[in-house]
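Alright, structures below, take your time with them.
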Structure P
Amino acid sequence: MKTVVISPGIATYGAMLIGGVVREAGHEVALSTALAAGDADAVLLSLYSSQHLMDPEMKTFVAGVRQSGRPVYIGGPVSAYPEYVLGELAPDAVVVGEGEVTVPRLLDGGIHPDLPGIAYADGEKTVVVTPPAPKAPVERRPLPLIPDTIGQQSIRGANAYIETHRGCTGACTFCQVPRFFGREIRSRDLDEIREEVRAFREKGAKRLSVSGGTGSLYGYDGAIDDDAVIALLEMLAEELGPRNVSAPDIRVDAITDEILEAIRKYTIGWLFFGFESGSDRILRQMGKGVTVAQMHDAVERSRQHGLKVAGCFIVGYPTETAEDYEATKEFIAAEMLDDVFISVAEPIPRTPLADLVLRTPHQENPVFAPHEGEYRSLHLTEAEARWFDLSQHADMYKPLLHVVTDEVFSLYLAEARKQGEDVRRVTALIEKYDGGRRE
C-alpha cells in the first residue's frame, strides 16, 4: 500500500518516526509537509496544533481525499481529544496516543472495534473510542523516515528535534506532554540515538536539538542521572560537533552543576527555561512546582558556567492580575535574559488550563477583556496588551541593545493580535465540545 505521512508546514520528529514504522511494516511510504495526497492509497495526517482543526484548507483536503475513496487517518498530539478531531475534520479514524503499534495494524486491517488505540464515528453522532494501545517501546524501533530536505529546515535554529526519552515528571496545567506520554520517563538506548543521529547527518542535517520535554530528564529513574545526560551530550558532540548541538528546554529544578558544565562543553551553550511567570501565585496555579527564587538561582548558576539563558513566559493566564504581570516584568528586568519567548496562554483541550478557561467568564478572562491602559488606542485585549508590552520590555533588558523601531513595533503588534485571535478560536472550540463540563 502506498501511504503518505503529512506533517503540515514542518517535518516533525513524530511524523518522521511514524513514517519509519510504516516503512518497516512493508508499505511504500513518503513524507510531505504539504497537503498533497498524490497517488497514495492512504493518508496519515500528523497534526501537532489545535489550530489545524480549524483550518478550512485542512478540512477541504480531508474531505477531498475521502471523496476519492481513500482513507484518511489522523494522529499526533491532537489525538488527545479525538471527539474534536472527528467533529471538525471528519477523518476515517483517529490514532489515539502513541501510534507506533496502532498505525501498521490500521493500514493492514482497517477500522475495527477490537483494534486498540483508535477513535471513529459509528453513525452520524456516535464516537467509538477503543481501549488504549500499549505504550510504544522506546528501546528498539526503526530509523525515522528523514526527508532529503531536512538540512534546509529550521526549528529555533535546529534542523530537527530528536527524541531521547518520553514523559515528563512535571504537571504544568497548560502542557500536554505528561498527559500524552505519561509522567514516567522512558529513555532510549544511547547507541540507538547515535545511529539515528548519523542517519540525520547523512541526510544533510547539520544541527540537532534534544527533545523529550525536559532534556535533562534523559536517564531519569527517580532522580536526575548526571552521567546519562553527560554521555548523551558528549555523544551528540562527537557526531555533530559541539556547535551543532542544542539541549534547550530544561526545568529549573532539573539541573545540576555537572549537567550545566556539560551543556557548556558539548552544545551551543544556550539554555531555554520555561519560567512562565515572575509571580509565585501564578506559578502555583500553573502547577509548575517551582518558585521564583528557584528561577533566580537557576539563572545565576547557568551564568556561572558561562551559558546564555533564554526564558519562556506566558501572559494572559485566566487568573493573572496586574500585580502578577508586573512581577513578571520585574523578573525579566532583574535577570536581563539573553532572549525571551512570550505566548498568550493557550488552553490546549483536555488540560487543566482548558478546564479553568471553561470556568472563567469571558469578561474576566484577559484574552477577551478589553485593555483599558496605555495601549487603549490600539484596541487590544488585556492579554494582547501584555504580550505587546512584555515584548518591548524584554528588549530593553537584553544584554545587547535591541531598538524598538517602527517596523519592530508593527511586528509586535501584529503578533499580539494574532496570538489573541488564535487563543480565542481554541477557546471557542473547547466551549463547543466541552462547554457542558463547566464547574
Structure Q
Amino acid sequence: MKSSVEKLNDTRVKLIITVPFDELQGDINNAYAAIAQQVSIPGFRRGKAPRQLIDARFGRGAVLDQVINDILPSRYQAAVEENKLAVIGQPQIDVTKLEDNELVEFTAEVDVRPEITIPDFSKIAVEVPELKADDEAVDAEIDRLRERFSELKDTKRKLKTGDFAIINLSAAIDGKEIEESKAEGLSYQVGAGDLIDGLDTALRGLKTGESADFEAELQFGEHAGEKATVTVTVEQTKERKLPELDDDFVQEASEFDTVEELRESVTEQVKEQAKANQAAAIRDEVLKAALEQAEFPLPEGLVDEQAHAQLHQIYGELAHNDDQIDTLLAAQGTNRADFEAENRENAEKAIRNQLFLDALAEQEEPEVSQQELTDHILFTAQSYGMDPNTFIAQVSQSGQIAQLFSDVRRGKALAIAITRTSVKDEAGNKVDPAEYFGEEEVEEGTDSAETTSEATSETKES
C-alpha cells in the first residue's frame, strides 16, 4: 500500500491511498466466501459455490464492492498512522480508481488538528477571587436551611423584596387589551425577576387589593416584541417566616444536636466550597490566558457538525415546531438568528478547548490509571443522574470509553501545567496552585482533579 497527503488548508487534508491487488488476495478470498454463504445456487451446498459461478451469476463487480467495503476502514487507518496525522471527525472517502487485478485507489478528506504552539505556563500569571469563608457566608448558608422549613403567612403591609404575592396581570397596547396576555392567580416572589421586566419595581410598596401600571415588552403571542402597558393587581400578600435558630430546630432539620455543631459543620462546608470555587477560577483563568497565547484555526467542518448536532437536539425536543421554537426563544429574550450564532460560538469555544488540551496532553504525556478512569466514569454517571452500571454499559456499547479516557488525560495535563503558573488573589495574596492541582491531589481523584477535567466536558457531545 502506498499513501500520500495533500494539504487542503491548515485544518484539512486529502489522503491518496493506493492498494495493489497482490495485497488483497486474502480479502478477495474472504469476499467470495461471504457471498457464497449468502446465496443459494442449485447443485451446491451453501458456501461451496465456485468463484466462476459467483462471477457468472452476480458479476465480478459484486465481489470487488465487497472487497472495497471490507478494506476501506483498515487501509484508511493504516494511512493515517503511516503519515502521523492527528485526525478529528469522520473522513469523506471516495473510490477514485479500480483496475481489476491491478490496483484500488481511493481518497479520504478529513479534518486534522492544526499546529498548536503550547505557551510557557511558567510565564502565565492570573488573578482570582479571594478565598472567603466568613461569618456572613456561613449565616447565608444556614438561612437557606431555615428557608426550607419556613412558613408563608398572610400580611397586610406593603410588599418588599422577598415577599410573596398572588397577582393578576393584564396588558394593553394603545388602550386595547391583549386577551392572550391576561393571567390570574399567579404566585410570585418579589425580586425573582423571572416573569416580566419591571414587575418587581411595580410590586414593591403595593398592598393587597392595590394595582400598578408599568411599561414592558411582551414576550409571547402575536404581539411578542411590542411595548405594552401592563397592569398588575395584588390579590394576596404573604411573608416568609423563618423558624428560630435554636437547638430544637437544628435537631429537626439536621443530624446535629446543637446550633454550635451545625455552625461548625456549615463552616467547613463553606470553606470547602470556597476552595472549590477558587480552584475552578484558577483553571478557567489559566486556560483562558493560555488560549490567548495560542491562536490557531478551527476545522470548519467539525464546528459545523457540532453546532448542527446541538441545534438538532434542542429543536428536536420541540419536534422542530417553528412556532414553539420562536415562542420559547422570545421568552428568553432572544431570536433564532442570535440563538444559533451563540450556539455556534459555544461550539467553537468547546472545540478550541479540546484541541488545545489534546496538544497539551501530547506535550505533558500524563499517565492515566485504571482507578482514575473508573473514578471519572463514576463522576460522569453521577453528573448525568444515571446508575453507574447502566452508564458504563451504554458508553461501552457506544465506544465512548476512549473519550472518557481522553477527558481524564486532558484534565491531568492541564493540572500539571497549572502548577507552573503564578496565581494571586484580588487582595494581592499569593496562591499556590499546587495546593489544588498538585500531583497528589490528581492521583487521588479529588474534587480538584474533577474540576480540572470539567474544562473538557463541554465537548463530550461532539
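Every number here is computed from the coordinates shown, using simple stated rules; none is lab data. This is a predicted model, so every value here is computed, not measured. Cβ atoms are built from the backbone, for glycine too; each structure is taken alone.
Out of P, Q, which has the highest value for FRET efficiency 1/(1 + (r/R0)^6) of positions 326 and 390 (r between Cβ atoms, R0 = 25 Å, to 0.05)?
Going through P, Q one by one, FRET efficiency 1/(1 + (r/R0)^6) of positions 326 and 390 (r between Cβ atoms, R0 = 25 Å, to 0.05) is largest in P.
For distance in nm of label points 7 Å out along Cα→Cβ at positions 30 and 430, find whichever of P, Q sits highest and give me its label.
Q
Rank structures P, Q by distance in nm of label points 7 Å out along Cα→Cβ at positions 126 and 302 and report only the one at the top, that is, the highest.
P
Name the one structure among P, Q that helix-only ellipticity at 222 nm (-39500 (n - 2.57) for each DSSP H run of 4 or more, over all residues; to 500) of -15000 was derived from.
The structure behind it is Q.
Where is percent of Cα pairs over 24 Å apart, for residues 166-293 alone largest, in which of P, Q?
Largest calculated value belongs to Q.
Ranked by relative contact order in percent (Cα under 8 Å, 6 or more apart), which of P, Q sits at the highest value?
Largest one: structure Q.
P(r) over Cα pairs in 20 Å bins from 0, in percent computed as 24, 57, 19, 0: which structure among P, Q?
Source structure for this number: P.
Figure out for me which of the structures P, Q the number 0.80 belongs to, where FRET efficiency 1/(1 + (r/R0)^6) of positions 62 and 342 (r between Cβ atoms, R0 = 41 Å, to 0.05) was derived from the coordinates.
Source structure: P.
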